[in-house]
Every structure is written in C-alpha cells, then in structure tokens.
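Nothing in this text is a laboratory measurement; each read-out follows from the coordinates by a stated rule. Predicted model only: the values in this text are computed from it and were never measured. Cβ atoms are built from the backbone, for glycine too; each structure is taken alone.
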Structure I
Amino acid sequence: MTTSTLARSGVRAGLALLLATTATAALAHPDSAAAEAAKAQIARIQMLDDAGPMLNAVIAFDPEASKHANEAAEAGLPLEGRTVLVKDNIETREFATTAGSLALKDNMTGRDAPMIANLRAAGGVVLGKTNLSEWANIRSDNSTSGWSAVGGLTRNPHAIDRNTCGSSSGSGAAIAAGFAWGAIGTETNGSITCPASINGIVGFKPSVGIVSRTHVVPISSTQDTAGPMTRTVYDAALLLTAIAGEDPADPVTLQAKRARSYTLGLDTASLQGVRIGVMRDQVGNRKDLTAVFNTALADLERAGAVLVDIKFEPNSQMYGDSFTVLMFELREEMGKYLTSIPAFKNGETPRSLADLIAFNTANADTEMRWFGQELFELAETTTDRAAYETARANAVRIAGEETLDKLLAENNVQFLVVPTREAAWVSDLVNGDKFNGSVGFGSPSAIAGYPHLTVPMGAIEGLPVGISIMGAKWDDHAVLKAGAAYEKARTAKLPAPSFKRWEPAGE
C-alpha cells in the first residue's frame, strides 16, 4: 500500500512513468472503464493530494486498485468496480485504522467492517483511507476541523486556505477533487452533512440502524452512523444500497426498515404536490446565503412543491442532554472498541479512553500542539448511568417526537428544508473553527437518528453551500427521491474546484 501523505518526493517523475507504463499496457490488455477510472483517480491523488495544493484528503491508497476494479467489473457485480474512499475510523483489512491519531497508527486489524464487506460483495473497490478530524472531532471543543496528527490539515479544493468542516473532512474534499467515485463518511452530529455542503457534494446521513457500526471507531451508540458522500444523489443512493444491511453484532440494525434498493424511482421522482416545510428561523442572518436558498426554494416551487413557512425554536434541553449522552457513551464505546482490536506488533496497545488520554499527554508536542483533550477528560469522569439514561430518553424524545415528528405532522409536510451550513471559513489552527450557529437544523435529525440529506444548491463567492432535506425516521428512500427531484430542478450554477487560495470574484 502507498501512504499518500508521506509520498511527497519524486511524484511528478513517478506519475509520468505511471502514465507511460499504463498506456503501453493498455494497448496489449485493454482495461475496463472502472480500471481506467481508478488509474486516473490515483494520478489525481498524486498530483493534487501529495503534490501541488497538497489537499491532505487521502491518508493512504492502494496502487493495485485498478486491478481490483477490473476484476469487479468483469464479475458483473452491481457497483461494477467503482472506487470508494473510506474514512479512517472505519476498518478495512488492508489499511491501518487510525481515527487520525498516532495512538492508533499501528492499528492493523486485518478486519473489514461489515459495511466494507457489503461494499466489496457489491463490486465496490476500496481505493484508500481519507483524513478526518482526529477522533471524529470529539477530543476538544476548540479543535480545527479537518486536522489530525496522522494526516495533517485537510484543505478545501474550492479554496485551499478554507476549511473542509468535520469530521468527514477528507471524504468531502476527496470527492470534490475527483479522487474517487464515492466516499464513506461517518456522522454523530453534522460530520457527513457539513463537509458535504462546504465541499460542494452530496452527503447523506441515513437513519441510525440502516448501516452497521461494527468495527468503526466510536463516539456514540445512540447517534453514530456511516453514510455515502458522492457527486450526485443517485450515486449516494447506489452506495447506500451497497453498504446497508443487518448485523447481529449491532442490534439496532435488526430493527431498521430498509429499502430493497435506494435507487429505485430516483429517475422519475417528482415533487408535484409535495408539501415541504421551510425552517425560516434557521436560515441565518447572511443575505448572500438567504439569496442562494431563495433560488433553491423557487426551483422547488417550479418543480411543483408546495412550500410551507415554519417558525420554530427547538427546546434547548435537547442539546445539553445529547452532550451528556455523547460524553457517557464515548468512554464506554471507546473502551469496547479498543479491547476488540488485536495487540499492536509495535508499541503499546491502548485499551481504554484513559489510555488514550495518557498517550496524548505523553505525546503532547505532536498530538496537542493546536488544541487539548478536555472532552476526553470530561468523558472519562462522566460515569453516572442513571443521569445518562435520563438524558438519553429526554434527548431522543425532544429531537424526535417533540421536534421533527411534531413539525412534520402539525404542518402537514413530508420534508423539512434549510441551508445546511454557511460557506467555508478560513482554517485557523491557532484559534479553531468559526461556525455560524444561526445556520442549519441538522442536530435534531442527528440526535433522533433520522435521515438528513444535503445537496449542493449554489455558491457564495465561489464557495459551495448546500440545502438540507430532512424527513421522518426510516423515510430514507423518500428523502433521497426528494433530493433527486430537486437536483433535476436546480438552476444554480455550481462552482468547480480552483485548487487555489480564495480570491474575491473578478480580482
């Protein structure tokens, strides 16, 4: 395997040799379209991730991916050898799974997470691992999204001085940059939808239980899920169909209501007569973002949707109770995961959250130069199970029954829409992220475990922004169909990545 972020020297000469060798071989042994696509994607990673703008989106890739793509294409499997990059908190048998931390740099489990086994069985090819916000952004509340000790700082292809959001930062940037057909991200609260929106791609956080979480470095058994990140809604539905499935080791997956195929009906999906709630209080205070959103709403209306303005402020208790849930479950779930991994061949194997805290303290110069581990330390002391169980019941009830279910029922709407996030902010390792908290309404879907789709809706000064489409639990297929219908109706011009620093238009 090739480690992308370490392969800095000799790239251009090596790339020329690769292309020349590939061209010669192709004359004698024509490859499938999937194999040719894999070769081109690896070349782009070498040119744009390891060299040039050095996006730092990909931690490692498989130089044999084109061979595997050819084999899958010839086997006639549904994904036909399409390449997929995998967030580096999800286990694949050929790569280490680090969660971005040097504490797990030797975490070669040799295991495929069930979702990855499903992906391969469907004819998908694991192209490599993507960078992420270290520990999925749960170590500190003053972090910079997209940074990990293993992969460095991920850069936004649309403006390389701007942030990629987190924690599926590398997955979002990689798809925007054309490094693979699709990527898998994970989300606890916004970690698929925010990077997808800010990088100008489609991201889908499915209902919790659609996709197995086994062999995924965890935060929360209540809120964690994996999901697809792609260039189109159809591709997201195709990738979700491949990775979804039951897993006895993850009991919530046994309760899920899945579609046989999430692509069925997407090509003919219509919004005619569909009532959609517009979350006006969560649009934010920026006129430029409001203007882009209003264009998207006009597109929805032209497609036949009936828009219903909704004024609503959620019960803030939901956020505090959800935070308690994350802190309690982080300690428990991380301990379970770390005790499940094989012992490292080199170095000491961490077996608990306390071990990770000790590792970070001992390696503060590399791990904690930019921000600390106060959330890890808080989670280690959050041990009151009764308080946790009360908080969990409150958070899930408020987010689900008292927020999303209530809004959908009382306004007689099938979906809710809102801008997903603001445009990308300048990355600042010293001061951390600059989120605009007035934009978006994704937390209730994350806390309740309901589906949330973001689709590109335009740009502000060349910086992408997305529209969120949210629905009821297990309405994943319907949400994807609504997204496909909007995608067909969209009139906004979407920006192409510049791979340069941001500059004002016309300068």
Structure II
Amino acid sequence: MCRSIMARRHAVAWFSVATAVVAVVLSIAPAASAASLPRLKVSPNKRFLVKADGQPFFYLGDTAWELFHRLDRAEAVRYLQNRADRRYTAIQAVALAEIDGLNTPNAHGDRPLRNNDPTQPDTTPGSDPKDAAQYDYWDHVDYIVDEAARRGLYIALLPTWGQWVNNNNIFTPASARAYGEFLAKRYGKKPVIWVLGGDRNPDAPAQQAIWAAMAEGVTAGSGGKPDDALTTFHPTGGSTSSRWFHDAPWLDFNMWQTGHNTNTDVWNRMKSDYDRTPTKPVMDGEPLYEDHPIAFNAARFGYSNDYEVRKIAYWDVFAGAHGHTYGNHSVWQMHAPRWGKGVNGPLSFWYDAIDRPGAAQMQHLRNLIESRPMLVRVPDQSVLASDAGSGTDRVQATRATDGSYLFVYTASGRPVTVRMDRITGTTARAHWYDPRTGRASTAGTFPTTGERAFTPPSNGAGNDWVLVLDAQNKRFPEPGKVNTRGAAR
C-alpha cells in the first residue's frame, strides 16, 4: 500500500530530532559491523550451534517480536544496547509483525508491502533517514539488523508472523518463495538466523507447502545450499517444529514453544527432540515470559516473575537445549503509552521492562555454560543418586562426556546426592553457583568415589542453585568466569 505524501512530510521533522539523538547514542556504541560477526552453523556432533571457525555459540535470545514495527531508530538502539550489555546473543524479531503489521505503519510511517502482496515489498530509491521519501520500511529493518550486529547480536529473523499464513493468508507457495528469496538476498549475508513460522501450527498440508516454499526461497537467496541459511521454525504453545519438519533438509535445529505456564515439564519436551533421528539441536524459543499472566489468567494465577522464568531456562538447557530464549510480556510487544491497554495486560512499558530482574539474570546462565567446554556437554540424569523430583522441586543434571565437569540444578534448593564417579580423576572440586547473581562459592574438595549428598546454601521457592563439580586436575576457572578469548569448546 502506498504511503501518503503528508505522512512523509510530518515524518521529516521527527527525523531531524531522532537522528540527532541516535548520533549521540552511536558515538558510544561498540565499533563493529555486520561483516565482523561470523556465519553460524550446526556443530559436527549435531547438538549445538558453532561459528564458522568451530567456536561454540550459545544462543541467548530475547523476544522482540514488534521491534521492526513499533520502535523508531533511537528506540531500537536503546533496546539493542541494553540487550548487548546483558550479554544476549540473538534477538527474535518479525518482518511482517503480529499486531496489524501489514496495515499499521511502523514508527516512521511506512508499511512493508504494496497492496499486502508479498511479491511487492514496498521499497523506494535511496535510504537517507533524513528524507522520509527515501527511508522505507525495509531500510528501517536494514538499520536495526546492522545496529544489532554492531553490538554483537544476531537477528533471529521471522519473515512473517504465522497469522499471515494461517488466519489472514496473503501467501501462495509461489509468493512465499519469492518473498523468502527477496529477504535472503537482502539479509542472507548478514548475521541472521532464519525462523519460519510464528505462533501458528501448520497442520494443513497447504500451510506446510507455503512454509516449505518460503524455506526454498530463503535458501536460494542466501546462496543456494542448505548450509547457507541456518533455519528453524517457531510453532504455537505446546508444540515443536519437529512435528512437521524434522526431516526437512532446510530445518537445521528444532524449536519448541513450551508456553506461558509455570513448572511445565520442559525437560521432557527437550528430551523428545534430543532423542530424535536424524540428530538435530533443540531449544525453547518461547517459554513463559517474565511479567506474563500465568496461563493467560492473571486473575486466577497472577503474573510470572524472574524465578519462574529462571527455572525454565536452567531446566531447558540442562535437559539438552543448545541455548534459550527469554521474553518479557511488555517487551515482546514494545508496549508504550500510545498503544493503549496493550495485549493481555502488560504491567509496564518496554523501556522500563528491559531492566526487569529476569532479563539481567539470563546472562548468568550463558556465563556458566561458557565457563566450561560446551561441545562435550550432554544431559544426564544418571548422575543423580537422589530423586529428580517434579514441578518446582525438579532437579536437572548435565555433564561433560569426558568426565571433566557436571552441573546439577536444584530449582527449590533441595539437597542432591551425586554419583561421584561421573567425574574423572581422584578428586572433584565443588562450587555452588547462584543463578540470581552469577556468583560462585566454594563447597569443598571430595574423592570421586561412591555417592555424596550436597545441601545448597538456602532452600524454598526462589532459592534455586547449581552444584558445579569439576575434575580437580582440569583447573577450570571459577564457575561463570568466561575466558575472554571466547567460550570453551
């Protein structure tokens, strides 16, 4: 749909102010470029993501579905810098957004398509943000992708929200392929991870055909080989991409949406895909968000908090996920005063919600994982001699296949008993790692024989802890202390 000339003229005055603000912010942004972030691929053992040189990549995602649609340039930089400061590595955002992303213009007055036709992206010559006649919707997406890269962030790019396939279908297989190719020619050489889908399940064969065609277009536009476009699929709550596409050559890793409830048995869900053949990495792309109405019923169950989202993150990763996505209910929709009540009762505005406790605590999970060799890590409940429990008392374990370390997450601070022979060498060094602060405290040195009980420093709701056992002879750093040269292999 064409833009109005009047809207463009009004936008020019706004740009002069916003660009000045952005210039100040960019003056303190880290010096980097899209080209400086390496291409990502699946690891040789098919369990993790790695960079082009084989170094591990921990996917720590944030959910920013409306980023391209609702934030202007200055706001986008503010958001991205906040997430970079908190050590996120991926930002999940949607090109054709959920909240009337086709017809409600973005923050600069532009729409993505002409006549809501995926074969007609609404582009204009030039890209000068000072000239509203030049700066179009896709120039704005370009800007955000590049600013994310400057801060070390990959964009997990959803070409479209699922409703534009399932509920208000604007696609045919042919137009989906053309649109996918357009996007990939524009972004395929940039640091993006392709996420098809968008909270809708493709149960109908016609829907599956559209997504498959879009994947073909993304592959073609990225270079023509499946390895040129790292791709997954985002389903609706309680579902996983493997249900429809596990055997598809374009699906590089599986993604769950475990949904917005508390104490979901995410460990079973990760395991179900971890155990599939052919082997593919798996992760939770949409768990319970912080400040979200639990089970969409705040009157009955209240809202989630940092503890609730923290539990799911550690359960997921220790159960075999290669990474994890965090979300905040106000941030995904970029809620602000101009949007009225928002979707499902957000508690705050996005620019306040980006500083919620859970958002900052996710980096402690990344730091812990990266402080030990990542590519040998496997889920293993057999290290537990005590009951694994369920619900908020769940205990989840992961270890290195070479016996160099193991982690045990106790969600409510329950004592755990460990089979010490899972650690190599004659002695093991123990720490308690605090998921709230990222600080570790020593817990002693013990022989690697028999079974040993460990009692966390505190217990009860909100008192989750990670027991870290290291082979003494490995001389690993303190848990959570990451080698500045990069994550351990």
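What to note about this one:
- Structure (I, II) behind the derived value 25.2 of mean count of other Cβ atoms within 10 Å over residues 208-215: I
- Source structure of the calculated read-out (semi-axes √(5λ) of the Cα gyration tensor in Å, for residues 224-463 alone, 32, 24, 15) within I, II: II.
- Volume of the Cα convex hull per residue in Å³ derived as 135 - corresponding label from I, II: II
- Distance in nm of label points 7 Å out along Cα→Cβ at positions 72 and 440 - structure with the largest value, from I, II: II
- Value -8500, calculated as helix-only ellipticity at 222 nm (-39500 (n - 2.57) for each DSSP H run of 4 or more, over all residues; to 500), assigned to which of I, II: II
- Calculating distance in nm of label points 7 Å out along Cα→Cβ at positions 64 and 384 for structures I, II picks out I as the one with the greatest value.
- Structure responsible for 40, 25, 14, with Cα extents along the principal axes in Å, for residues 296-343 alone calculated and labels I, II on offer: II
- Identity of the structure behind 17 (criterion: relative contact order in percent (Cα under 8 Å, 6 or more apart), calculated), options I, II: I
- Calculating distance in nm of label points 7 Å out along Cα→Cβ at positions 160 and 448 for structures I, II picks out II as the one with the greatest value.
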